[in-house]
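Once you scroll down, you'll see the structures, which are given as structure tokens.
Please treat every number below as a calculation from the coordinates, not as lab data. Given the structure is predicted, the values throughout are model-derived calculations rather than measurements. Cβ atoms are built from the backbone, for glycine too; each structure is taken alone.
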Structure 1
Amino acid sequence: MEYVIYKLDFITPVHFGKNDLAKSENTFMADTLFSALCNEAVKYEDDTLDRLYQAFINRRLLISDAFPYIGDTYYLPKPILRVENKESQGDSKIKKAYKKINYIPADKIDIYMEGKLNPQDEEKRINTLGAFDMKISAVIEDGVATPYYIRQYSFNEGNGLYIIVGYEDEDDVYMIEELLEGLSYAGIGGRRSSGMGRFELKRGKTKNSKVIFDRLTGSGERKMTLSISLPREDEIHNALDGARYVLLKRSGFAETYGGNAKPSRKKDIYMLKSGSCFQNKYDGDIYNVATNQSHEVYKYGIPMWMEV
């Protein structure tokens, strides 16, 4: 499998929600990206949606979660492994800072695993990614304005998010690029009708991503996931043997096209966070989380693996 990095250079603030307008993240996960790609594919009057689904379900395409980049530095999720900082020497502030880190520069994964990363320097660096703020809007009914707050995130110039796409067929990558270009105008995340989540799509420079590609194709005994995922029922026992992971509850609403239909709630599902580490790989699946919808609602749960 070949890999390519796409940088999302956001030109408007973003809202990656937690089912609450007043709460937001500054990154999004592979299941959110997959759903957005499917929604974009629906707009095409051909078999694009089916081709997209088949490419993923047959593992010809893989996607990662969205991770930060700052300038030319790509960040990866912190491996969910027990690592002792050798420089702390009993300093509780450094120990807490080590635990607080969510992302690590891709070229410093080995330093982190050796317990030699300076967490305070990395925290200062990641804080230059951008900033949250609150936007005030209002709903007007019968001439009365009711204000509400939206938490949004703005990336500083030269910073943004990137995704990794794994592919076996160039035609599939062209399809993904076309859909990502469409998303760049429509926006990704919440409050797209307000202009949020729009971005410029750029290919990442190979020289800056080589360290990531080397690990993606490596053959180490322990692997880390780069996408939110979920083993199939017949895979769970073997997958979780010796694993270290974090469970995330995924819920929300599915968009419905046609007429005046409103978004309807999807089934709740628990999945494994990217950065989870395993001795035994698994395939995962694309799950149907439809409730009362008249069509299937897909939830992406296929892992992208990287050696650690």
Structure 2
Amino acid sequence: MTSVPASPTARPGLSGFDLREQVARLGVWVALGVVLVVGIVAVPNFATAANADAILRQAAVLGIVALGQTFVVLTGGIDLSVGMLMGLVTVLANGIMGGDPALILPIVLLALGCGLVTGVANGLGVVAARVDPLIVTLAMLSVLQGVIFIYTDRTVGSAPAEFRDLAYGSIGPIPTPALLLGGLAVVCWVILARTPFGRYVHAVGSSAQDARKAGIPIDRIRLAAYVVCSVLAAIAGLVLAARLGSGFTGAGAGFELSSIVAVVVGGTALSGGRGGVAGTLAAVLLLTILATMLNLLGISPFAQRVVNGVVIVVAVAVYTAQRREA
């Protein structure tokens, strides 16, 4: 039987309890609670049913792509191509459908195919060509952007009403995109927490050398993580396409950065091996609520990008220092 090596961050003598990991996991939930209280008390029109509905719909797109990013980061990698993949799906979906509901199923299959091909290409670049994930996915970002502009250099097409229900529909009081995010989150949680593949993902991120010695096929695990990430990004692109209603060439810009921020803020280590989807979801809600509060207060949404950039720099510095100390 293949054994999974223990995380190098675990502290012996404490029954596996890792204080640093628990703080990382619980801190985002505490921050989410504090922000909710501040919003309810201090921000006009925040505590309304309409605003809650809007927050859930806005969080869905980022949440779905961040779930996929979590898989890659857990293996110690990163994917900078997800935003441009979402943009490509948005442009192709609305451009090809042109308001025709009969094309919805073919478009969904095309989007998933784009995600599969992109994920395999990224994964092979990392595991077969042995190129750094940052370089591989940055190159893929450029390729996808080129494909977008080969297809069109302007906003194109339109989404049929049946397709737009993916972003604006509801089942009972719950928005459809929020239900989709919740369902995908449950599936991802089960995979990471209750399956051998999930344990291998954590093991590869904790120590690829130890995982290889334990007989874990680390290259296949990494490849699968990139495929999962890209397929989920393609699904997020479909929701974004339904939300926008037309194919905008810059639709996915910024989601690569926001998804990484959500994963890091959610307690997943950039060095890999520690974290999970629950923290990522909490961070997505936190970031979405903060952005909503800024909008309601009349503050420029570009301020959020400044915060995101600072968070990534600090997180990289912290985790780099931790790895040097290990």
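From 1, 2, which structure was relative contact order in percent (Cα under 8 Å, 6 or more apart) = 35 calculated on? Intermediate results must be reported in sequence, preceding the final value.
Values: 1: 26; 2: 35.
The structure behind it is 2.
Name the one structure among 1, 2 that helix-only ellipticity at 222 nm (-39500 (n - 2.57) for each DSSP H run of 4 or more, over all residues; to 500) of -7000 was derived from. If you can, show how the numbers build up before the last one.
On the way: 1: -7000; 2: -24500.
Structure 1 accounts for this read-out.
State the single structure among 1, 2 that was used to calculate log10 I(q)/I(0) by the Debye sum over Cα atoms at q = 0.08, 0.18 Å⁻¹, for residues 28-179 alone, giving -0.32, -1.14.
Source structure: 2.
Please state which of the structures 1, 2 yields 2.8 when distance in nm of label points 7 Å out along Cα→Cβ at positions 164 and 188 is computed from it.
Working through the options, I get structure 2.
Suppose you compute distance in nm of label points 7 Å out along Cα→Cβ at positions 92 and 300 for every structure in 1, 2: which one lands on 4.2?
1
Name the one structure among 1, 2 that distance in nm of label points 7 Å out along Cα→Cβ at positions 124 and 284 of 2.9 was derived from.
2
A value of 54, 41, 29 was derived for Cα extents along the principal axes in Å, for residues 84-267 alone; which structure in 1, 2 was it taken from? Walk me through the numbers on the way to the answer.
Numbers: 1: 64, 44, 38; 2: 54, 41, 29.
Structure 2 accounts for this read-out.
Consider the structures 1, 2: one of them gives 0.95 for FRET efficiency 1/(1 + (r/R0)^6) of positions 140 and 236 (r between Cβ atoms, R0 = 25 Å, to 0.05) as calculated from the coordinates. Say which.
2
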